[in-house]
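**Q** Structures follow.
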Structure I
Amino acid sequence: MNKKKGILESYRVLDFGRYIAGPFCGMLLSDYGAEVIRIERVDGSEDRYLQPVTNKGEGSMFLQLNRNKLGFTLNPRKPEGKKIIEKLVKTADIVIANLPDSTLKSMNIDYDSLKSINPKIILTSNTAFGTTGPYSERVGFDGVAQAMSGAMDMTGEPGTPSKAFSPYVDFCTASLAAFGTLLAILEREKTGKGQRVETSLLTTALTMTNNLVMEQKLLNKNRIASNNRAQTSAPADTFQTKDGWILVHTVGQPLFERWVKLMNEPEWVDDPRFKDDISRGDNGELISKRMAEWCKSRTSKEVLTELDKARIPGGEVLKAEEVLEEPHIIARKLFLDLEYKNLQESAPVMVPPIELSQNSGSVRSSAPLLGEHTEQIMIEIGYTKKQIEDLKNNRII
């Protein structure tokens, strides 16, 4: 593993995150050098065991989102646990927690409690619905935000709302949280004071459907789902080939004209039905039908070769087992072989997603075993081995 120091090497993060929105934020910071301590329940938090792949039950998403982190177990609700949190907070720059405000207060990691211990602390918190409004105490996951944003209604078959397989709201919320954390760091350099950074799943989801909601308010379009076919440009759809499926996506007149030339339909350039993107979207079913006819007699490779020559965006629809065999992905070395003690073979983990020309991110270590670094961190904050043993026996750590 790469052991070089990163841009954020001088920052300590206490990661109380669960599932994705918290841990991915922590992972982004850790990839670029921050020391991130993942704090879990004594028996391990739920997300450690979600979608298990190891002989001890750890899940694939846990391995992905907790690389580069130190593992620490703690019961933060007991008095001794709260004392440990105080000691850790004094040494930290950032606390990450995707938990409701009432839970933060019960654990003494709400912003007021943290600020009283360390005025420079930054609390990065994520909730499902935000900390104000009638739903502020509700819990929720990615799919709930997809549902309430209008995205599910516009996905899949008309009349049958469909959720995206990948939890994009969680990942995007975590990315915004990491961005907000860096803004808070920059502000702290000016003022010397910490602050609270807030994100919510619903806010993120609504950000992504804002254009849909705006159009509905202004034009009363009442759009309905159209499977994979886009509605504001064309061709933009999935198409079956002789041996698989491909996706094509065009936007703008130049791309449409190149596609028309490829289809040998020159009269379509001046056809009023296809005069601009929105008109082509309104007539997308007709355009998709023409593209489907062209694709069905060709293999996916043949289709993509011709699309590439015409400079028209397209890609093959890959199954999970095909992703690791894709030549471009292999050539760019986008997956690293991650060794983990409870795995008999290495696991493919994505490289840091932001590329910098100088001092870019790196994967330096695998996700921690349960409580792997607890003793090391406890000694660092002033506990003796005897005290540590007693706390373990009482299931505080």
Structure II
Amino acid sequence: MAGVLEGIRVLDFGRYIAGPFCGTMLGDLGAEVIRIEKLGGSEDRWVTPVVEGGEGAMFLQMGRNKLGLTLNPVKPAGREIVKKLVAVSDVVIANLPYEDLQKMGIDYDTISAINPRIILATTSTFGSEGPYATRVGFDTIGQAMSGAMFLSGDGKVPTRMNAPFVDFGTALLNTVGVLAALIDRAKSGKGQKVETALLRTAMNITNGHLIEQAMLGLNRIATLNRGFTAGPSDTFKCSDGWIYAMTIGQPLFVRWCKLMGNDALADDPRFKDDLARGDNGEALSAIMQKWCDSRTVAEALAALESNRIPAGPVYTPQQTLDDKHVQDARFLHPMDFPGADRPVPVLQEPVKLSRTPLTIRHRAPKLGEHTDQILQELGYDPAVIQKLRNERIV
């Protein structure tokens, strides 16, 4: 079944996550995505190597549904290839500094002059405006400067989340922007620039805390895993592992009190509402922890579920892979890759469409795997392609 973006061609000059995962999502939606890398491979190809060839875990996930082209776009012959590609493409993705876009000939002014229908999706750390516009950075800079890192940890050492949520969130926002630009282009016939920034994404995610600070000036500090504005909301140690449980709202809290065998807690003025329960969360967590002490993870979760109180086990990565729901619901898509001694558990497409589903059609490309194919489609004959190779253009 054809995807909703069948017939759309995307040039992915992205690096690491914020650019490439946007390309991945567009590919899952049916677009033809060409991943364009340096001749030696982009840095993100080799991060966290997991297969014999050296390809990394993130690349194997985000390279799915992409063709692989190696190219030096700075040399004149490489710039000419870029022009030919832009002329027959719909979207360019590039989370690179603006001066690099200009050097490569993929800044918006340049590519829109070649193809007025082209859409450029750019991502930077701070955006194109303001005093930090030329600074570079990664996911953790967004976590640090949005307040998210300060509000995480033990209140003594600011703590980053190892999962790069700012990068992935930015990639998803980039995807939304590209889809919106494609819809507009269908009406106007014109392309446009889509711009995202890591700090903007991080601040959007942290926005509730920022609004609270601006309006109330509470100057909160981190409380490990305990919630600020609800309780009990925390991690709890059972006899054989950890769980996370969370109550928000009076009905949930009343059910939790019954489960704890202490209905009077619901009338305690310290716990009169969510905000008060957050302020006095340490006391509630202590009650819940005592309850968990004598129970296994399975026993605690069964009791919480029977009372419709949201809770889940705190998994190791291996336990996530082994989870029955993860397996039975096919959250992972095993894919063979050259040099891998077992199938790579690539994330299944993360969005479900009932009539026009996203699909994973092929594995991540080896370095430059489709270079000849793409150049031949642009009109280059084998002899010219070999000359380009000899000259280190491709």
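Derivation of every value follows stated rules applied to the coordinates shown; laboratory data play no part. Quick caveat: nothing in here was measured; it's all calculated off a predicted structure. Cβ atoms are built from the backbone, for glycine too; each structure is taken alone.
**Q** Can you rank I, II by mean projected area of the Cα convex hull in nm², for residues 191-342 alone and just name the one with the largest value? If you can, show how the numbers build up before the last one.
**A** Numbers: I: 16.1; II: 15.1.
Structure I comes out on top.
**Q** Given structures I, II, which gives the highest value for mean count of other Cβ atoms within 10 Å over residues 23-30?
**A** On the way: I: 29.0; II: 26.4.
Of structures I, II, the maximum of mean count of other Cβ atoms within 10 Å over residues 23-30 occurs in I.
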